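Next up: some structures, all given as C-alpha cells.
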Structure P
Amino acid sequence: MASGAEKINTSLGEVDRPERRSFGREYITLGKAINDGQELITSFLKFLPRTIGARRFVMRGLLSEEAIKTSKKFGLPIEAAIPMDLVTGNQDGSAIVYIAKNGHRSPRQGENPREYIKNRRNGRTPLERARSLDKNYIPVNTLNNEDANQLFDLWERFGWTRDEIGNFIIRIQNKEPNLWFSGIRDTKTGQLVSVCNAEAIEFAGIKYIETTEYSTDKKYENQSLSTTAVSSLIAQVLRDTFYDPNRTYIPVITAEFNTSSTSPAVGASAGFIIPEFQGTDGILSYNVAVKDNGEPNSIFANSKKNDRGIPYSMLRDFALAVLPISNIQQLYPPEAVHEIINLYQ
C-alpha cells in the first residue's frame, strides 16, 4: 500500500515485484509466462527467501503444461488455477497457477462452492435481470463526491479507509484505465445500496481482471441487486476488453468468493465458475479477512492481531473463479452488453 494522499486499496498489486501485502502475505505475480520446469524452480527459489516471516506466501503466474508437471514433481503447493482453455477455448495445457502456502494450520471454512455454483443458475440471463430491475432502483457506473460516506459504509468491511474511498472516487471520475465501478442507487433516496468494482493488471500477455468488493446494504438484501450490479460490471469490462477489436492481450475475468458468505451465489448467477484443476479444490486458504458477520475462524479465534482494523479471526477461505468464454458467448453477447450498459444512469 502507498501512503498519504496517494494511498490506494488494490486487490492485484504489481508485477514482478515481491510485495508484503495485508494480513501477513508475501505476494508476487510473475511478469512473463513460465514455459519450462527449470525456469519455474529458479523463480520459486528466488522468491522463497522473501517469504521468511510471512504468514502466507503466494506466487501467481502463467505456467505451461511442462512447468505445471515440474511443480507437481517437486511438490510445490498449488492451491488453485485457471486453465487457459476455459478462457481461450484452445487446449494447450497452460494455466494461471497460484502456488501458495500458509505458515499455520488451515482447516477449511464454509462450504466448497464448486458444486453449488454448478447448480445455482436459475435461467435468468444478466440482460433479463437488468431489464427487470425494479423502478425504485437504477444502475450507475459513475460516482459523486457525495457518495463517499455511503461507499465507505459498504466497503469498510473490506478494510477500506476514508482516504482510499476518496481516492477511488477521483480515479473513477477521471475514467482511469483498468478500473471499473458498478452500483445500484435507490431512486427515492439517491443512495448507493449495492456496489462492486473491478481492476486489471497485465502479465504474460494476459489482462487479468478481478471483480471484487461485492457489497449490499443490509436493508436491501435478497432483491438480486448485487447480481445485477456485478453483471453490469462485467458488461463494462467486456466492452472495454473482450470486445475491443484492437486488443493485443488475452482478457481473463475473475473473482474470489468468500466461502463463508453469499458471494458465490452472486457469482454463479453472473456466470462465474470455479475451475477444476488436477485435484485442487480451488480454495485460496485464509487469504484475507473480511467483516462478514460470520463466526471467527478456529485458528485465530483467540488472537488479538488485526490488520486495517479487521481481526485475523476473520481470515477467510476464498474460492478462485473465472468467467469462461462459453459463458461470455452465452450470457454476454455484444448486443446484450450494449443494452445492459445503456441502462446505466
Structure Q
Amino acid sequence: MALSDIRIHDVENRWESLALSLQAVSGWAGLEIDYCSLCAALGLSLMTTSTGRDDDCLWRWMAYGRDVRLVEAAALFALRLREAHPPDAARNLDRAPGFAQHFEASYQPIVLRALENDQPVLAWQGWPAPRQVMWGVITGPSDGGIGLAGVTIWSDGRTVPLVGPPVQLYVVEEASPRQPSHDELLRFVIDSAHRVLHNELDERWGIVTGSRAYDLWAKRLTGDSVCPPCGDRDGSCHRRLARSVTYARETAIRCLEHCRGTAARELQPLIDTLAVQCRGPIDALAAARDENSADLLIRTSSGRQTLAAGVRAAQAFEQAIVAGIDELYRYLASAPAAG
C-alpha cells in the first residue's frame, strides 16, 4: 500500500476534515468506515465548540477540539495513533514566534521518519487557504511549501503541499482496521456525546462545548461585532458555523439509524426519540443556514437579534438532546454489552 494512494474525496455537506482524514486512512488500509459513524464516535456529531476568544473567527470555532476523542475513537476501529505532543502544548502554536523553525528542527524529522516507514500522519493546520485550520493526511515529502505534502478537504482529491507548520500531528503507527459491532459503536458514541454535551472535556484542550458554547455564540450576535477578525460585511462566518452545526446533527441522526436495527427492543424507542430531538437544532438554525437570509439579517441590530434567537432556540433543543443522551447513557451503563 503506497501512501500516495490515500485520497480524501469531497462530498457535499461533509465538513468534518478529521473524520474525512481518518476515513481516508482506514480506506487505504482496507476498511471503508462510514463517515457518519466516525463523526459520532469522535464526538463531533453533537459538538458545538467555542474557544471563548474574541480574536477568533466565528466559523473557526468548529475547527477546534476535533481530536478530543481521536486516539480512543481510532482504537475502536483498530487504528493505533501516537500524538506528537499533548493538546495543551499545541494551543496557540500557530501564533508562537519561531514555531516554524521549531517545527522544522523537532517535528519534521518525526514526520519524515514515519513516512519512510509507510505510516501516514494526521495533521491539523498548515494547509493552503481556505483549509488553513482543517485536518489532513501527510503522505510524502514535497519540493514546495515546507517540504511536506498530503491530502485534505476541498482539494478535489489532489495532493497539495503544506504551506505552514501544522500545530498537531498524529502518526498512524498501526492500521489493521476492524468494524465494531453496532452495540460497541453505540456505547462509544453515547459516551462521547455525554462528555461533549456536558462540557466534560479535559481543560487542556482550551475549548468549551455544549450550552456554554451557545451562550458565547449568541453573545457575539448581540455584541458590538459578530466576527472581529473578519468584520461584519456579511453573515458568512455565522452562516458557516450554523451549517457546520446542522451538518453535524445530520450525521448523528444517520448514525443512530445505523445502530437502531440491531439494538435491543426496549432501547429502540430511546434511539428513535434522540434522532427526532437532533432535528431541533437543524430547524432552529434554518434562517442562519440560508445565504440570503443570514446576509440580510446580519446588517441590522434587529436582524442580529433574530439570528441570536435562532441560536437560543437551537440551544434549547440541545437541552432536550442532553436529556435523551443521559437516558441512553444510564440505560447502557446498566445493560450488559451484547455478544
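Suppose you compute Rg/Rh (Cα atoms, Kirkwood Rh), for residues 130-185 alone for every structure in P, Q: which one lands on 1.09?
Q
Quick one: helix-only ellipticity at 222 nm (-39500 (n - 2.57) for each DSSP H run of 4 or more, over all residues; to 500) came out at -8000 when computed from one of P, Q, so which one is it?
Label of the originating structure: P.
Thinking of P, Q, which structure, once FRET efficiency 1/(1 + (r/R0)^6) of positions 42 and 330 (r between Cβ atoms, R0 = 41 Å, to 0.05) is computed, gives back 0.50?
Here the read-out was taken from P.
Only the coordinates and a few stated rules stand behind these numbers; no lab work does. All values derive from a computational prediction rather than experimental measurement. Cβ atoms are built from the backbone, for glycine too; each structure is taken alone.
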